[in-house]
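Each value in this text was obtained by applying a stated rule to the coordinates, not by laboratory testing. Keep in mind the model is a prediction, meaning the values are calculated, not measured. Cβ atoms are built from the backbone, for glycine too; each structure is taken alone.
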Structure P
Amino acid sequence: MQPTNRSSRILLPARYWFVLFSLIAALGLSYIPTGRLAGVPDWVALVLAFWCIREPLKVGMGTAFVFGLLVDIGHGAAMGQHALAYVVLAYLATTVSRRVLWFGPLQQALHVLPILLLAQGLMVALRLIAGAEFPGWWYFLSSFTSVLLWVPLTFLLLLPQYQPVDRDDNRPI
């Protein structure tokens with residue numbers, strides 16, 4: 001018996017330009033000034049985790065480092081703070097990618113939550129070491145809002161990869 005929540009459609013490989021476009025769009029969303037508003041997701045971390053899980057050969061720790069530096073520059077944060085957190089996030093997401101892909105999007109979100117929380121915890125630890133004050137427990141709310149966005153983000157980012165449903169009559173398979 002086949003599970004009813006899974007699609008029987010075959011996904012095409014993700015195109016590199018689309019992966020790069022989605023990461024740049026996430027970077028643009030992260031540059032929107034929201035101040036100290038609690039619960040705003042870390043868009044780059046979310047999209048980076050998605051692509052590290054879905055396409056670990058195309059997006060990895062090098063991409064995470066570059067986009068981490070770009071977030072550091074855009075936010076005026078300590079240089080390397082986001083880069084280190086994103087590299088750890090990319091490593092962990094790539095490590096669990098084969099396991100996570102066995103599950104549906106809701107269960108995937110539960111697997112991604114500890115990875116996002118760890119990345120945020122690492123950023124807080126680096127800030128505390130540098131002498132900043134603790135931002136408060138509300139800071140970690142953004143990991144939970146990111147997990148809530150995992151299912152719609154999965155649907156949105158996988159749309160270009162679906163093959164057309166129509167059959168080619170010239171192919172026997």
Structure Q
Amino acid sequence: MVVKVKKDSENRRNKVKNDLYNQQLSASALAKKYHVSRQTIVGDIALLRAQGEPIIATVNGYHYQKSNNLYQGIIVCQHSRQQTRRELEIIVAAQGQVLDVVVDHPLYGQLIGTLGVMTTSDIEHFMEQLTNDQAKLLSSLTNGIHLHHLACPDELTFIQIKQQLQQAGILYSGDET
């Protein structure tokens with residue numbers, strides 16, 4: 001009996017991995033598909049990650065991080081909560097992906113939130129959650145200053161995104177605000 005349960009769990013994890021390789025899904029959606037609890041899926045994801053699978057958790061669910069040849073760079077921004085949508089729109093419109101947000105907290109050090117914002121739909125979902133949950137942005141801990149790791153088709157795109165963010169007054173200049 002124990003062997004069958006273990007085999008079923010391994011089969012489910014392999015199916016979950018394949019699902020995430022092809023699309024982004026929430027733990028709830030996977031739980032429904034495989035008739036298990038959300039917590040079981042969270043555990044499956046943890047085990048897959050421990051085995052070295054590059055599964056990323058974002059605000060929109062889990063996805064498998066495929067290796068790619070995208071240029072990656074870091075930007076430093078400072079803006080108000082109201083400018084969050086504009087920041088994300090500039091990056092996504094230029095074909096950039098916002099991988100995460102990072103703040104340097106005086107007590108805890110570097111705090112990182114995985115975002116995975118790649119489309120206008122991702123922006124809408126993020127903004128809905130921000131509004132509906134009345135959540136606070138990580139940058140609220142650091143006077144609006146935060147970093148983003150971006151993935152772009154090439155370095156020129158990354159430079160153009162930085163220029164557009166600077167023109168919008170979102171790129172951090174180091175000046176006191």
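Kindly point out which one of P, Q the value 1.00 was derived from, the read-out being FRET efficiency 1/(1 + (r/R0)^6) of positions 54 and 94 (r between Cβ atoms, R0 = 25 Å, to 0.05). The read-out comes from structure P. Tell me which structure, out of P, Q, gives -14000 once helix-only ellipticity at 222 nm (-39500 (n - 2.57) for each DSSP H run of 4 or more, over all residues; to 500) is calculated. This value belongs to structure Q. One of P, Q was used to compute relative contact order in percent (Cα under 8 Å, 6 or more apart), and the result was 24. Which label is that? Traced to structure Q. Which structure, out of P, Q, was mean projected area of the Cα convex hull in nm², for residues 46-117 alone calculated from, if the result is 6.4? It must be structure Q, since only it matches.
Looking across P, Q, the calculation of percent of Cα pairs over 29 Å apart that yields 30 traces back to Q.
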